[in-house]
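Next up: some structures, all given as structure tokens.
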Structure I
Amino acid sequence: MREYKFKRGFKPANERLEELIEKYFGNYEIKEGFYIARFGAIEELKLKIDNKVLLVESRTNPKVSNEVAAKTLKTYNKFLEELTGYTAKERQKMLKKSIEGK
């Protein structure tokens, strides 16, 4: 499970999460406290805001075309950036720091 922090000024609220899931992935369902969405190469995307942190778990289909995979990744990155305030590059930097710190 991945954890994403929110940049100052970006509110970690379920209302925003629901709004952005609908904007980027279409509809969703709620199971066991997680928002479940499906889009492109993503077979299941589980999302939850817990203690001001976004928790994400995904399962993807490796057999999709490169075009579908690229579009899925682009959409997913736009979604995360609009929700958390951090770009893909900033998130990658934070991930590297957290791995090096362990």
Structure II
Amino acid sequence: MKVVKNDTVLVISGNYKGKRGKVLKVFPKQGRIVVEGVNFIKRHTKPTQKNQQGGIVEKEAPINVSNVMVICSKCDKPSRIGHKILEDGKHVRVCRSCGEMLISAT
């Protein structure tokens, strides 16, 4: 999967098309990601020890990774992601449009 946690992504299809957000969670086996501020669902919760109030909680649900594009930090545009191997044998992700290395802020 070319998208990792803390990447900034642009939603390119669906109800939230055109919205930017940070990747909060990644589910590689399902091919899905959770993006901040995108794809809200309403969850009805019972009162518990942890949540005394209960009620209806809105939270982000996973979306398919094919519906987003990673935004390059240098050119500030959505771009495809490539891979490159450095001289020291390290694998890095690179922006296909400007060639800049993508570093995920962890």
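Values quoted throughout were computed directly from the atomic coordinates according to the rules given, and no laboratory measurement underlies them. Model, not experiment: these values are computed from the prediction. Cβ atoms are built from the backbone, for glycine too; each structure is taken alone.
Comparing percent of Cα pairs over 22 Å apart across I, II, which is largest?
Working: I: 29; II: 40.
That would be structure II.
Quick one: semi-axes √(5λ) of the Cα gyration tensor in Å, for residues 15-62 alone came out at 17, 13, 9 when computed from one of I, II, so which one is it? Intermediate values should be presented prior to the final figure.
Details: I: 17, 13, 9; II: 25, 14, 9.
Going label by label, the one that fits is I.
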Checklist entry - Which of the displayed structures (I, II) returns the greatest value of FRET efficiency 1/(1 + (r/R0)^6) of positions 55 and 71 (r between Cβ atoms, R0 = 41 Å, to 0.05) on calculation? => result I
Checklist outcome for this item: Output 19.1 (mean count of other Cβ atoms within 10 Å over residues 31-38, calculated) maps, among I, II, to structure II
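Out of I, II, choose the structure whose coordinates give mean count of other Cβ atoms within 10 Å over residues 7-14 equal to 17.8 when calculated.
On the way: I: 11.8; II: 17.8.
Answer for the origin of the read-out: II.
When relative contact order in percent (Cα under 8 Å, 6 or more apart) is computed for each of I, II, which one produces 23? It would help to have the intermediate numbers written out before the result.
Details: I: 30; II: 23.
Here the read-out was taken from II.
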Checklist outcome for this item: The value 0 for helix-only ellipticity at 222 nm (-39500 (n - 2.57) for each DSSP H run of 4 or more, over all residues; to 500), derived from one of I, II, belongs to structure II
